[in-house]
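Peer 1: Next up, some structures in structure tokens.
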Structure I
Amino acid sequence: MKQLLTVGFCLLAMLSISYAQQNIKPAKSGVTYGKAIDKKNAVSVKALESKLQTNKDFTGKIEGEVLSVCKKKGCFLTLKREGSTDPIMVRFTDYAYFVPEDLIGKTIVVEGKAKMKETSVEWLKHYAEDEGKSKEEIAKIKEPKKDISIVADGVLVIK
């Protein structure tokens, strides 16, 4: 009986993950995810980087272009940085909402808290797996990375 319940629970979990992206509104200009926000007073990613050179954190709105979205259920996204191959990780407060995969390439505004953070190898591999990277790419991750991390209360699609 225990085995039957375990198998049933696993099937239910897999189904909920596979349908998670289907219940999210498509990314069109003006659509918000999480807390309703506007783009007023949003700073660029470049301006955020400058602010974090002198301050340990930043609270406010950041505008940027989406590079990737978690392929499993939209539980995080990354923002493009000028002159760097390392994007900025954006997670969502308490995983209270998710974003669609069609957000890739769109300009968005996020509102929340940004700070410099060191991400462990374990988490870097987890994020790479969720982004759909190959096993070879994931295996190359050997060192923690210090970078900008944002925890967002809301996301607004600009264009």
Structure II
Amino acid sequence: MRRPIKRRNILQPDEMYGSLKVAKLINYVMERGKKDTARKIVYKVMDELKKEGDPVVILEDALEKASPNVEVRSRRVGGANYQVPREVNPNRKLALGLRWIVEAAEGTKGVPMADALLKEIKAAHKGEGAAVTKKETTHRMAEANKAFAHFAW
């Protein structure tokens, strides 16, 4: 018998920009349930991005450049573990891109979160930064393990 389908909370777009991606970014920045603090950080970043153009477009472009298209998943076949390259689901792709950008910003010590996040989004928009490096590493691993693609399930 199949498992029941999970009923997921549907995220509402944020109030200021009407974007689901901005709302998700707020949730990824949030720590210990302090959503108002996370909103202030993200909106400060978005105000700074306004100087360079439409902040939502810049954020979406940065996410596109930081999100992986393929990843490797472990698969056990005949007593051996293989790293099998697989295409990434669009929801997971967005989640990984957001997570990597926020983690890279959090990893910058001694700098306010808003400044670190702004710097990381700008870097990802240019195709640079820690999040884009992580994506390229993931793609390289998938390319190196392309021979095991026939084990995909």
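Rule-based calculations on the coordinates, nothing more; no lab input. Not measured: the values here are computed from a predicted model.
Peer 1: Identify the structure, out of I, II, from whose coordinates helix-only ellipticity at 222 nm (-39500 (n - 2.57) for each DSSP H run of 4 or more, over all residues; to 500) was calculated to give -8000.
Peer 2: Of the structures listed, the value fits I.
Peer 1: Hey, Cα extents along the principal axes in Å derived from one of I, II reads 59, 38, 24; which structure?
Peer 2: Derived from the structure labelled I.
Peer 1: Work out relative contact order in percent (Cα under 8 Å, 6 or more apart) for each of structures I, II, then name the structure with the largest result.
Peer 2: That would be structure I.
Peer 1: Of the structures labelled I, II, one was used to calculate semi-axes √(5λ) of the Cα gyration tensor in Å, for residues 75-122 alone, giving 17, 16, 11. Name it.
Peer 2: Values: I: 17, 16, 11; II: 34, 14, 6.
Among I, II, the structure yielding 17, 16, 11 for semi-axes √(5λ) of the Cα gyration tensor in Å, for residues 75-122 alone is I.
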